[in-house]
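Laboratory data are not the source of any read-out in this text; all were calculated from the coordinates shown. Please read all numbers here as calculations on a predicted model, not as lab measurements. Cβ atoms are built from the backbone, for glycine too; each structure is taken alone.
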Structure 1
Amino acid sequence: MRFSALITLVALLLGAVPATAADPAAPLAAHRAVYQLTLDQARGADVAGSSGTMAYEVLDACDGWATRQRLQMTVTNRDGQDIQMLSDYTTWESKDGLSMRFRMRQTTESAVTSEVAGEATLERPGGPGVVHYNMPEVATKQLPAGTLFPMAHTEAILAAARAGKKLIALPLFDGTSEKGAQDSSVAITSWSNPKPGKWPDLSALSSGQVHVAFFDRDAASQQPDYEVGMRYWDNGVADNLVMDFGDFVMKGTLSLLTVLPPGC
């Protein structure tokens, strides 16, 4: 199982989006959310079952956004063995989109399996830039022109949806891997006017279906590393996640949403 892939798409999906003077988007939704994760299908892999929860918090930190995401999963293999996985992922991203600090720690059965930390900067919005890692080892990597951090990446997707665009391609750096930036291909399949729903804080917002495929920039294959579909609301909150990792598919359902007061 590529556990880090799930962290990557969480970083992308749950980034709330600030409005600008030229953009009639909904205001930034600082919030706390909980998602229930369930196995949708397995395609012959050594996965018989999987479930978990994903807790997420985004706070207005005045000049940036502070986020924390804690993911707990239990994967059951074909032999009936349950494997406990935990990830703790935190970031701070400046509101001008030019700098980011990140730390991600993953454990399997209480043993640390991955730890990534560092900071990244862009010369201008959309890159190029550079990332300095201090974990798992001290290293520096270049970020290509076009690179966006998670909040700016989400903002670009929503702006494209409002403009009626159907396809966009964007490099993304989220700090979940020591490999640097990755590529993303985004298909926007719908964008609809507000309609009543389960969540009062979202029912007055436009929303739509989005599909994102992620590619390793260093890989020779043209096939995506993993894919995700979801419903996006105009303030960046997502629900109805369908996460395709190739050999199995997970669903993520929003079970708790608390919108926090605006301001830092």
Structure 2
Amino acid sequence: MLELRNICFQVPDERSRNAEDKGILKDVSMTLEDNQFVVITGPNGGGKSTLAKIIAGIEKPTSGQILWDGEDITDMSITERAKLGISYAFQQPVRFKGVTVFDLIRLAAGKEISIAGACEYLSKVGLCAKDYIKREVNGSLSGGEIKRIEIATIMARKTRVSVFDEPEAGIDLWSFQNLIQVFEEMHNQLHGSILIISHQERILNIADQILLIADGQLVKKGSRDEVLPQLLGTSNAAGFACKKMELGR
């Protein structure tokens, strides 16, 4: 179980004449139970991605605690948290010149894996495996391609907690529909927890729990059946206009 207690994150406010800090996250507390599918949504600039980075260890909170099965991991690095079992997929994935797609998936799996085994992960995210398995993870790949490859590496890791920051960004319609199936399969078969930052209705619609973050605060949380109708039924719930599917209904 992953628990966040009273998480605050501040950065210097360049517009302030008194050198005051700007609060990006303000006293956010949440619990991610084992084998739970949680989607965090809310307006742009509300603090969603910052919260995801704090969970992964990319950013350190100004105050508050992060607990993993009751152990305080607030000061642990991203590498240490990865070893514990936390995966993180960037909104803009990192590229690795000289590293092939097969190398990346094998490293993610943490064990020897056959080319056929690696190709299975690529196929699940909508890529023709034979066309990609030997390609370098560099600038020759489009944003959508590298995003899908990153999701394949998260699947290969099979960690207890997988965090995805807007995985739908740069994904075409067919791949997005396939992506929904990937998340459902991960949730049903890997028995790990999934935390997704997203505005997309179709992703919200398969969540166990939805959290609404606005202005750095957790303003609403509850089951999909409790929260989603409120988001879809009002033009502005806590300052958040729920985005309609740009990829089609």
| Which of 1, 2 yields 0.65 for FRET efficiency 1/(1 + (r/R0)^6) of positions 41 and 201 (r between Cβ atoms, R0 = 35 Å, to 0.05), as computed? | 1
| query | When Rg/Rh (Cα atoms, Kirkwood Rh) is calculated, the result is 0.97; to which of the structures 1, 2 does this value belong? | reply | 2
| query | Taking helix-only ellipticity at 222 nm (-39500 (n - 2.57) for each DSSP H run of 4 or more, over all residues; to 500) from the coordinates of each of 1, 2, which one would give -3000? | reply | 1
| message | If log10 I(q)/I(0) by the Debye sum over Cα atoms at q = 0.19, 0.20, 0.24, 0.27 Å⁻¹, for residues 105-144 alone is calculated from each of 1, 2, which structure is the one that comes out at -0.61, -0.64, -0.75, -0.83? | response | 1
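Given a computed value of 25 for relative contact order in percent (Cα under 8 Å, 6 or more apart), which structure among 1, 2 does it belong to?
Numbers: 1: 20; 2: 25.
Checking each candidate, the match is 2.
Where does the value 13.4 come from, among 1, 2, when mean count of other Cβ atoms within 10 Å over residues 65-72 is the thing being computed?
Values: 1: 19.1; 2: 13.4.
Label of the source structure: 2.
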